[in-house]
Every structure is written in structure tokens, then in C-alpha cells.
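These are the structures in question, set out in turn.
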Structure 1
């Protein structure tokens, strides 16, 4: 399913072969509804009309979902209960095979997760280009144990930030994981070590409750409207109910 330097030295696998898979989407056909092919058959629904899937031999599976800036997808919170990851036992890994496009203006870019800033329903979310710590273009695995801004700050500051600048028009495997004690940002199957990676955050993730976040891809609810748009291509998306090991993260890349 993925590009490897020497196929003769590996054992074929599927994302479901790694324990703890919740859902895996491998975008294969254009449309407005995209059902996960492995794990729970949760359905991502486009909130902005028909989205195109194109052939791309360079990416996982050979096809990719094209997300123009301003387009996004979601699953209503009640329809994806296993993605509502929270509490002291709310461990997770989210992995996305992406090719970042260039946005019209510089802003935070949301890939996937449950992150509602308007209703203080932040839980977890994979971003690129969060600038709260003065560094841009990095993978940022945002995490929250309070739902609102980090105490003492205007915004949520918590999360693991990678050390590598992410360019546009290049395929990467981006990921965030959380084990109940710390968050981790991953790039191409390796810990993207930096000053905020790992990021210590004990105590579990916030429970958004009935007013918490839907699971969204490509945008979040913030300041009373949808924003933080990602643009580019997504070949696949996987969510697990545990923090994967470094070896598991490597094989997924």
C-alpha cells in the first residue's frame, strides 16, 4: 500500500493490521460522501459540494482527494462516537498522507480532528503552520485538556510542534499521537524532534460533551465561523485509539 525502498524485505500490511484502528479512509472516487474502507465505516461528508479524486502515482494508493481552499468535510459528532477521544484514557494517533498546497494568505491550516474553538470544544487536531510559538510551516499536533484557551494565554498553546519546515507540493506523512502524558508530532514515520516535541500534557483530553466538536477535515469552527482552511491533496487518513509505537509509525510511512 505504500512506497518502500526494498519490497522484498517487508511483509505486506493494511492499516487495520495495526491494533487500535478506528477508521481508515483511502480516497478512491470523486463525490460528496467518503466512507472509511477499514475500521468503523464513518462517512466524511463534503460541506462544499463535489470533491475530485485524481490519480497520483507518487502517493499512497495512487489516488488523492483534492481539497481547494475553502472546502472541507465533516462527520457529525453523534455519528462518530469512537472518534470522540477524550478523558484520561483518551489516547490516540492520527496519520494523514498529504500534499500541502499554497493558501492565498498565510494562516493556520487544519488537516483533521475534533477541534471546535468557538464552543471551547477543543480536543485534538492535526495542523500545519500554527504560529503561537513564533514558528511557521511546522506540523503541530494540537491537544487540549481544558477545551478553551490554555490558562493564562489568549489561545490554546498546547501541542507537539515538529522541527521541520513543511514545503508545498511535496508528499509527506504527517501525524500526531497522545499517550496520556505527552503529545508527539510525526513526519514520514519518525518523531520530528524539536523544542516542543514531545510536548508534556498529563491528565488526558477535554470532553467536549454535546457542544463539542464534530470530526472535521480541512477546516475548523473558530471565531463563530469555519476557517483555518487546508488546501492541497489528501491520499489517506487513519485514526487509532492508542499511541502507536515508533516502529508502527515507521511502517505506516
Structure 2
């Protein structure tokens, strides 16, 4: 098992990519703490996992809650953090509210930094690593998703900057950039009315059956968090069926 006894924090674990990643890490022998605002979803995830994870609800909009999550996860040390919590809101930019913009940035970017900052002393001690969730929207522009795209570009910059700053102490930072993934978040999000769908379809997957399942993304998280990726830092790896290839 490539993550045997590694102590790992996985956020966004109540569903989707976070749930699949928590299940994958537990199957690889990791000791996992799972966090999300949805306690019922966390408990469902825990029931699907090997072993007994630590279940810790948290609110990504609350910095203190982010720090408490790390404190719980690092009670016996911490080897890896997988930042997967996120929200997606579509809208025409001239109609997009500042409140929605701020919320998307807080959940998708600011909370990641709050968690990382709290985790850094533990990760320096363990020479651990962080795997963040960027997106195809962190590598290209996507119409009608100004806040989400901005937040994911910020995750890319955050990941690369931290990778440079902490390489000398042996802490790695990488990011996964999923494309179209079959998750509750993507399936339940409504598109705004009166939009040019051709602008969106230009970013469709190019591979036959190019949409990903959460388990596909979880595999990449597990690899990047393991010793098999010991020489990889500052990388942003697209897993998108060719969406950003050109």
C-alpha cells in the first residue's frame, strides 16, 4: 500500500471527488481525516471507507473553522493535505453579484490558504505535501464562470508560489486540474439563461467519453501525495479528456 499509515486530511469529502479521494486513500492504508460542511454526507463517506476515519465538519467560509479542522487532523501528525472543497456558480458577468464572487473566492481559494497555513508546521516536520484542486478553469478562460475561473487561477498561483517557497524544507505542493467530472456539484448547477453555448462547448472534452468519474481524479490525488511523486512539486496536472489541449 503506497500510503500505509500516512496521516492525511481530505476536504470536500461528503461527495464527489472528495469522497472518492477519501475512499482511495483509506484503501491505500492512510489514516484519514475527512472534512466538509455536510455532516450527513461525511458519515456516508466514512461508512464506505476502509478503517475508521476521523469525521470533522467544517465551514470553508470561516477561517477559524478551517484552522480547527487542521488541529483535529494533525493531532498525531500530518503527512498530506488534499484540498478538494469547492463551489461553482455560473452567471453572466454583468449580473454576477459581488456577494457570490466573494463567496466563491473564499471557499475555493482563501480557505485553502487558511488550511495550508495552519498545516505548514506539521508538514515541515513530516516533510509532507499538499495537493490542491485547481481546474481546467484554472488553466484557460471559461465564459460565464468569472468567479470560479478567477478562483482556480488563484489556486494555480498559490500552488506554484508555495512550491518554490517550501521546496528547500522538503514540502511539496501540487495541484490537480480536473475537467468535466460527473459530480453532484456539476450536475446540479444551472446555467444562466441567454448564453452563447458555443463559447462553453469550445472547452468540451476531446477524447471519446472524455468526462471523468470522481475515482479517476482520486487516482491522481493518491499518486501525487505518495512517495512515487517525490520529485514532483509545483506541478498542475490536467485530467480533462483534452479540454485544455488546444
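Coordinate-derived values only; no laboratory data. Since the structure is predicted, the reported quantities are computational estimates derived from the model, not experimental observations. Cβ atoms are built from the backbone, for glycine too; each structure is taken alone.
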Problem set entry | Ranking 1, 2 by relative contact order in percent (Cα under 8 Å, 6 or more apart), the structure that comes out highest | 1
For this session: Identify the structure, out of 1, 2, from whose coordinates distance in nm of label points 7 Å out along Cα→Cβ at positions 45 and 237 was calculated to give 1.5.
Result: 1
For this session: Determine which structure produced the value 0.20 for FRET efficiency 1/(1 + (r/R0)^6) of positions 61 and 117 (r between Cβ atoms, R0 = 25 Å, to 0.05), calculated from the coordinates; the candidates are 1, 2.
Result: 1
For this session: Taking 4.5 as the value of distance in nm of label points 7 Å out along Cα→Cβ at positions 93 and 125 derived from one of the structures shown (1, 2), identify that structure.
Result: 2
Exercise. When Cα extents along the principal axes in Å is calculated, the result is 52, 38, 33; to which of the structures 1, 2 does this value belong?
Worked result: 1
For this session: For helix-only ellipticity at 222 nm (-39500 (n - 2.57) for each DSSP H run of 4 or more, over all residues; to 500), the calculated result is -500, so let me know which of 1, 2 that is.
Result: 1
For this session: For the read-out mean count of other Cβ atoms within 10 Å over residues 149-156, a value of 12.4 was computed from one structure; give its label from 1, 2.
Result: 1
For this session: Given a value of 14.4 for mean count of other Cβ atoms within 10 Å over residues 53-60, point me to the structure among 1, 2 it was derived from.
Result: 1
